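Take a look at the structures listed below.
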Structure P
């Protein structure tokens, strides 16, 4: 689990000079490179980001959540999100949770989306969050809006 402060903007997540592609695997090579250069080398598939207020502020481009998915981030937990980042994340299948939690970088977290709970394995602390609507969970589990719609159209 990685800790970040308040007001992490999309240019910190993926610097603007790399927005020439929308391929997640290419974007992933540059995630947080100007503010946390060690991140790309040390992040592991399934890691979680925990941040303060206003995570994802800045531009309205999908590149930031797409880069996080590309590098293997499984969820972002923050006190609050910029609305467009929140919606872009849902649209591409990146789980985002609004919740203030007291954890330390490196802690292992379990997220129970169905019951709206986060558990810190190191301390056994539990944090509650407002559960996502079943439709949003289905959309995320489908891999985002486009795969969700394609799957629904196949069913008819």
Structure Q
């Protein structure tokens, strides 16, 4: 059973780290190490939540809620995400980074629960989303920005 738990946290770390590699390649605030650690920690908390208290004797006075620790991961990751978001010069920055960390935690929790296919699929979806929006931003929206800049110059 221990090897299965190690596999779960390893897969979570690798999948979350893959998202971090994409963010690092794009020179964003949170890169490989941050995403790797968020995924690993989330999976570890998930394994702990589901299996870490199996030796506790249950009685009328004690209850075992496997979702309790996992729910706190969701809350805790919100604080990390909030720290990534800044409002500067009338623009919000870091929102995608915060969302990436949030989904890395979810992927970690999913892998920690042993749902490897779902975690892997979600990882691919995140990377496709990030790459597709980057492509669209530089190919399609770049043209709109050039027109906007030309209009600004014309009005001077």
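Observations on the model:
- For 2.5 (distance in nm of label points 7 Å out along Cα→Cβ at positions 4 and 124, calculated) the corresponding structure among P, Q: Q
- Computing helix-only ellipticity at 222 nm (-39500 (n - 2.57) for each DSSP H run of 4 or more, over all residues; to 500) across structures P, Q gives -7500 for structure P.
- Computed 20.1 for mean count of other Cβ atoms within 10 Å over residues 68-75 - originating structure among P, Q: P
- Highest-scoring label, criterion being distance in nm of label points 7 Å out along Cα→Cβ at positions 36 and 52, among P, Q: Q
- Test item: mean projected area of the Cα convex hull in nm² calculated as 11.9, pick one of P, Q: Q
- Relative contact order in percent (Cα under 8 Å, 6 or more apart) - highest-scoring structure of P, Q: Q
Quick note: the coordinates plus some simple rules give every number you see, no bench work behind them. Since the model is a prediction, treat every value here as computed from it, not as a measurement. Cβ atoms are built from the backbone, for glycine too; each structure is taken alone.
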